[in-house]
Structure P
Amino acid sequence: MEPLGLEKYITQDPSTGVVRVTVPEGFQFMMGDNSANSFDSRYFGFVPEEAIIGSPMLTIWPFSDFGPLKK
């Protein structure tokens, strides 16, 4: 992580092992639908918003907003 400067975005609590990820402004963290085997941001990192084509159709998180996107 050090050569990429990610230590300010990804931290791990040594006592609990909990990992915290802070997504930088202007980026998104993409998750695949098969989380155990997805090639997603856990592998390739944050995605610049200007590199995203398309639009979301469904909100999954937070659960209070679950469902089709409201236009």
Structure Q
Amino acid sequence: PNRQIFVVVEGVYSMDGDLAPLPRVSELCREYGATLVVDDAHGTGVMGQSGHGTSEHFGMTSGIDLCMG
């Protein structure tokens, strides 16, 4: 009862350029009360219409608790 669950994913996996399924991961985090952390070092500046990263690419305005990169 006194624990925090963190789910940490990369937005773009650098070896192949695969994208994390952020909408689904975010949905699961909300369902289970987990904190979603996204490392978007490879997505920032290149993903999304204005370069704001993988979350912008997926049209996510919420659902990511911490984005770093």
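A short reminder: the numbers here are calculations on the coordinates, not readings from a lab. Not measured: the values here are computed from a predicted model. Cβ atoms are built from the backbone, for glycine too; each structure is taken alone.
From P, Q, which structure was helix-only ellipticity at 222 nm (-39500 (n - 2.57) for each DSSP H run of 4 or more, over all residues; to 500) = -5500 calculated on?
Q
Here relative contact order in percent (Cα under 8 Å, 6 or more apart) is compared for structures P, Q. The highest value is that of Q. Taking mean count of other Cβ atoms within 10 Å over residues 10-17 as the criterion, the highest value among P, Q goes to Q. Given a value of 12.1 for Kirkwood radius over Cα pairs in Å, point me to the structure among P, Q it was derived from. Structure Q accounts for this read-out. Calculating distance in nm of label points 7 Å out along Cα→Cβ at positions 26 and 58 for structures P, Q picks out P as the one with the greatest value.
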